[in-house]
Structure I
Amino acid sequence: MNLNFTTPNNIDYEIKFRKPDRRTFKGCDGVCYYPKDGEGKIYINPYRTDQTILNTIIHETTHAYFWDKTEKEVTAFGNTLSRILYNELKFRGNITPALSNNVKYKRNKRNK
């Protein structure tokens, strides 16, 4: 499953549900690449909880809209909005089942 959106500056973004490259982004659940030629990409780790995926989508989408904001500001905004939606309003989008048909799960030595 890929999602797409366009910012008010006419930058087209594609959200892909796959783990960010751990060689570059150790331990990250998501990454938003600065747009090139009017197109940007966001990668979200699909192997997390629904709450973490929601938080990461909010966080990385915020980067896409507000490149001038610091990581601290983006994190504060993302965590606040995620908490309101998930904890206070009890938003449950059942993200994981929607992804399960589209994510290729790799077998590793530990789960053979």
Structure II
Amino acid sequence: MTDPVSDGSRHSRENSANAARHKEYWRRNIRYVGILLAIWFSVSYGCGILFAEALNAFRVPGTHFPVGFWFAQQGSIYVFVVLIFVYVRLMNRLDREFDVDEREDA
């Protein structure tokens, strides 16, 4: 027969370890989100507003649109879509590292 005191202590250690892993998982997830949102903000605000006049000296090849105008209208959206794919890749890697991925075990 198992000792209920030592069995409870084991569960407490396991819960504590799981809580620490859970906290680390979410800390890294939030860090990824923060970095990617900062990149998106920098591209959207910086290229589309702050540096638009300087970027307008250049043209998007094949369209003759000023680059600053293009970033304000289209570029930030394209960057956002690319960042979504980057986030998916980062989270899939993080999920595998913490063994919470969605793959089916055969």
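Just so you know, all these numbers are worked out from the coordinates, no wet-lab data involved. Computed from a predicted structure; not experimentally measured. Cβ atoms are built from the backbone, for glycine too; each structure is taken alone.
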| field | For 13, 42, 35, 9, 1 (P(r) over Cα pairs in 10 Å bins from 0, in percent, calculated) the corresponding structure among I, II | value | I
| message | If you rank structures I, II by percent of Cα pairs over 20 Å apart, for residues 14-69 alone, which sits at the top with the largest value? | response | II
| note | From the coordinates of one of I, II, helix-only ellipticity at 222 nm (-39500 (n - 2.57) for each DSSP H run of 4 or more, over all residues; to 500) came out at -21500; that one is structure II
| Taking distance in nm of label points 7 Å out along Cα→Cβ at positions 30 and 54 from the coordinates of each of I, II, which one would give 3.4? | II
